[in-house]
Structure P
Amino acid sequence: MYSEFATLLSIDSLVDTIDPETLANHYFRHGTAAASDPILKKHLDGLRAVNAYYRVPSLDQLVKEYKEKHRRNPPPRFDLWYQYALNNSCADFYHFDSIYKNLEPFWSVSPKVLKSRIRSFWGDDSILLMLIRDGKPLTTPHGERGNDRADSMQLMLRNISVFLPDMEIPLNFHDEPRLTVPYNVVQKARKQARLPKGTIPSSPQFSDFTMNLSTAHYSFQGKHEWVGKDGQAFTDLEEFCSPDSPVGILADAGNVSDVVSMADSMYRSDNIIIDANTALDLCVTAPLLQDLHSYLIAPLKRSELKTLVPIFSEAKTTIHSDIIIPATSYYNSEAGYGYDPTGDCDWTEKKDVIFWAGTSSGGYIKDDNVDKMLRNRLVYAFNASLPNTPELKSNVSIFCPTQSGMMETCRVNLTDYISKHGDVYFVRLDWCNEYCYLMEDRFEVKPKVTPTMQFQNKYLLDVDGNSFSGRYLSFLKSNSLPFKATIFQEWHDSRLIPWVHYVPIDSRLNDLYRVITYFTGFEGVISEHDDMAQRIALEGQRHANKVLRRQDMEIYMFLLLLEYARLLDDQRDTLGFSL
């Protein structure tokens, strides 16, 4: 097992002296358990990729690699971005994947049309327009909530706006994403965007942005037509998915059990997530989650556009076309979301407990969905004393090593285990309206905890609320190990390696018992893997402190807005920076 090798070196030595790739390669050569232990195998596979995240290229090298990858020159002022990144000790110059994937469909729309569509957000009270004027970030008034998010975005842009041309940035101040463009439209747009635009100039190119990026020069086209209503379930997902996807096959009268089995096998093996990217793909997972995730059942906000117009959001699902930006709650370390190391403690001082405390957010709770909502199911899962729940823990499948060292499964009763190792509860009941009595009958509400209290536990659960969860970054920066269950994409996804920086959990939660008992151990069945848990916690912390800093969010926004500015420029096909 992992502990056999971990005993050769102290945890401090593993983290500070031996690089992760060397550790993983050594264990694959000399270890005996990797082949049969799926969690250990994923952990070691991921460790071998860690060093690729910390390369600092020269500007020449980065420009060359950019041109090879994107078949165009970097945007104007790319050298200023590079210098800003260097000056702010950037450790990751390569994982900006979501910028290019998010912006690609918009290259199929002319700059003139894009700017006209953005102009139509003026006067629309559902979108906040951030302005860049003469190198300064400005906001337009949109009420208390909108202005709070705008003020936070101003702070994020204050150090980089001096390098940016005038522009308007349509900012979504709802938690939920806003842009649902049909699958066939998006695919056609991506195909058109990838068409060759002529040869890339080989001579030095220092062209700058033109002066007409502001939409103030464009006529008002009328208000956008928003569709959907609050609480409306996602019953039309096939419109946003490939016909060959599980969602598409199911919509075409596919057999439900066959589709469910196929979908599960596309991202899981041995009942754990082995492909975290596919686990986020709603076109794969929706047949499994349709009645188990609050956002799909009864989202709090469902007001969407089906037209390709830039909207900047803090999170989205794979069926949405929003442009992802770093969350302001991460950047500002807002109350309840920030990490203060003085409130943390060493791993060995923490309780061997999996912890979550929060509100019943995520969607509108009604009598027909109260037992299906994600956070409700989570609290059920770790409270054996709640009404009608003990039998759920009496026959649970967990990992069971054999005498020969193979990792198999067996069924156990987890009722007593949960009482000892689970601390999961609500601190407030929200969004239940006339059905709050159903929640009160089911759940006990306990006092709100401080960050210091939650960091006394080794294992911290993080699950979706109205959209993404704002406390994830603080969990990554802590000495505890985050367990992450989500359907939402965020700006940092490509920067994090599952099973190395965090533990991925299926939003069905049907892998949670198997994974937590693997780490804590279960008496008489499976030994603890505490060394590996600590290793992941510390590796995630070290990585977050390198590539998920406030400065990294500014660096990300800087490059995103340079690319966005070029997208809006009438000369965009010949515009760029080269050496």
Structure Q
Amino acid sequence: MSLNNAPQSLNFHHNEGALLQAGIDANVLDKERVQQLALISRKQRMPLLDLVKFEWRLPLRVLYQLWAESLNLPFIALAEEKLDRKLTAQLSTAMVHRKLAVPVVSQQWGARVVCADPSDSSWRLLYEKKMPGFELALAEPEAIQRFLSLQLPQSKQSSIDNGLDAVALLENIFVECHLRRGSDIHVESLKYGVRVRLRVDGKLQSFGSMLNSQLGISLISRIKVLAGMDIAESRAPQDGGFTYEYTHAPLDGVDVRAASLPGHRGERITLRILAAGAESLSLDQLGMPESQLLQFRRLIRQSHGMLLITGPTGSGKSTTLYSALRVINRDDINVLTVEDPVESDIEGITQVNVDSKTNFASALRSFLRHDPDVIMVGEIRDKDTADVALKAAMTGHFVFSTLHTNTACGAISRLGDIGCDGFLLGTTLRGIIAQQLVRRLCRYCRVKKTVSEMQRELLGFERDSVIFSPQGCARCQDSGYRGRVGLFECLWIDVELADFISQEPSELELAAKAGDRLRSLQEDAKEKMLAGWISFEDVEPLLGRC
């Protein structure tokens, strides 16, 4: 499988061909699609590698790492290495900058030359004279440029670092967040500068090197202006939002929710990317077990009743709700939603934002005068909202909503705690789904292992059962994970269970009574571990909460 037999008109520049071939050989890129993008690149005069990275949402460092593997060279992140200043002076700083071939030293493996293009022979003869028999390593150009800007502060800054103005830097942050499939951006003032981190698959990752304080403050001010905040107010928390439109990247704009917080070293800003890809998932893509998915599809088509989705913040409740709404969104169905805020725009559905004049309960009362078939309430937070939602579910409407509980049975107890009548709950509830999000193992590098005695006792594995653990490779950026998958606990409420709920049982009593009408989160976790989707290490912290 080679790009050598591509049309002759497709002339790849510099190391483009080698990088793309490495991605194709590793089954990360599709050869035919790369050739199509090459034609688009030529017609639209856009860099091919930019088209590739946005098509596959793939940071270019992944291709450099795959190229390094194909050449049997180490790939260096340039995190702990030091510049060999003496050799750099002998070689000339200008040469090092121009060729992006940097002599470095490390306590781990001594001296090496880290370069962005090992196929470029123009610099190697000179380096060989100064460093006979030097060992070579590969790094992405941006990493080398960042490294030089930190090691040689007087040099011209470039790439993703302090040489950018706040506008360009913010674009780079949003692009990187998109490529890593991030959900949140954290900008926080620290003692020696401003740190930027991205939340990816539930874990925070560094965006790059620390920003100097001046640029960091400019970045925070830029965000506050976009979000409609008062830039002069730095001693009180503020909330805002905006739609970020990319200037250079070929990407659609994204809706962003912003919040500022004063800290003792300065402000911090947290940005939540709304509808960051996950909300457009279909029901089949959620990861719900087939038997439970079939029951779920039947339930959401009922004419009246209530379905609750529960789980902690960030567990994907909105994603599941939006997936269900897209299934039932038809011309013959009138769907109204009230949300805080609207996270994903769905054509054909009237969506209402909660604000200072409209709360969940008042919006629900208004909805009932607009002949709805289906109502979605973003969250049940109080008795007033719960009462209106339950009564709507009893009077010919189907109601979707969410709660913050860790288990399906715990939702009944939670509603009882805020004052909901047991009879109303038993009469209206049709199902409760509790969910959690867990990082999904990279299918290219996950490693098998036999379950331990403790794991057998905890989850009931067979003695010789095989599960998987993370390892890390270029395809998953050495994290061992790629994306997340839902774990689901499903409680389906029939007539018998509804009657039992009306007696206001405890959470443990309800779980015992439910029997096979309750499929626990532990069962789903066990099935996904055996299938190689998730690791025990990621599930273990959840088991004590469920």
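Data for the structure
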quantity	calculated
Read-out FRET efficiency 1/(1 + (r/R0)^6) of positions 259 and 283 (r between Cβ atoms, R0 = 35 Å, to 0.05), computed value 1.00, structure in P, Q	P
Origin of the derived value 87, 63, 50 (Cα extents along the principal axes in Å; candidates P, Q)	Q
For 10, 23, 30, 26, 10, 1 (P(r) over Cα pairs in 10 Å bins from 0, in percent, for residues 307-434 alone, calculated) the corresponding structure among P, Q	P
Given 3.9 for distance in nm of label points 7 Å out along Cα→Cβ at positions 139 and 235, calculated: source structure among P, Q	P
Structure (P, Q) behind the derived value 21 of relative contact order in percent (Cα under 8 Å, 6 or more apart)	P
With FRET efficiency 1/(1 + (r/R0)^6) of positions 315 and 403 (r between Cβ atoms, R0 = 25 Å, to 0.05) derived as 1.00, matching label from P, Q	Q
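Each reported figure results from applying straightforward, stated rules to the coordinates on display, with no laboratory input. Only a predicted model underlies this, so the values are computations on that prediction, with no experimental measurement involved. Cβ atoms are built from the backbone, for glycine too; each structure is taken alone.
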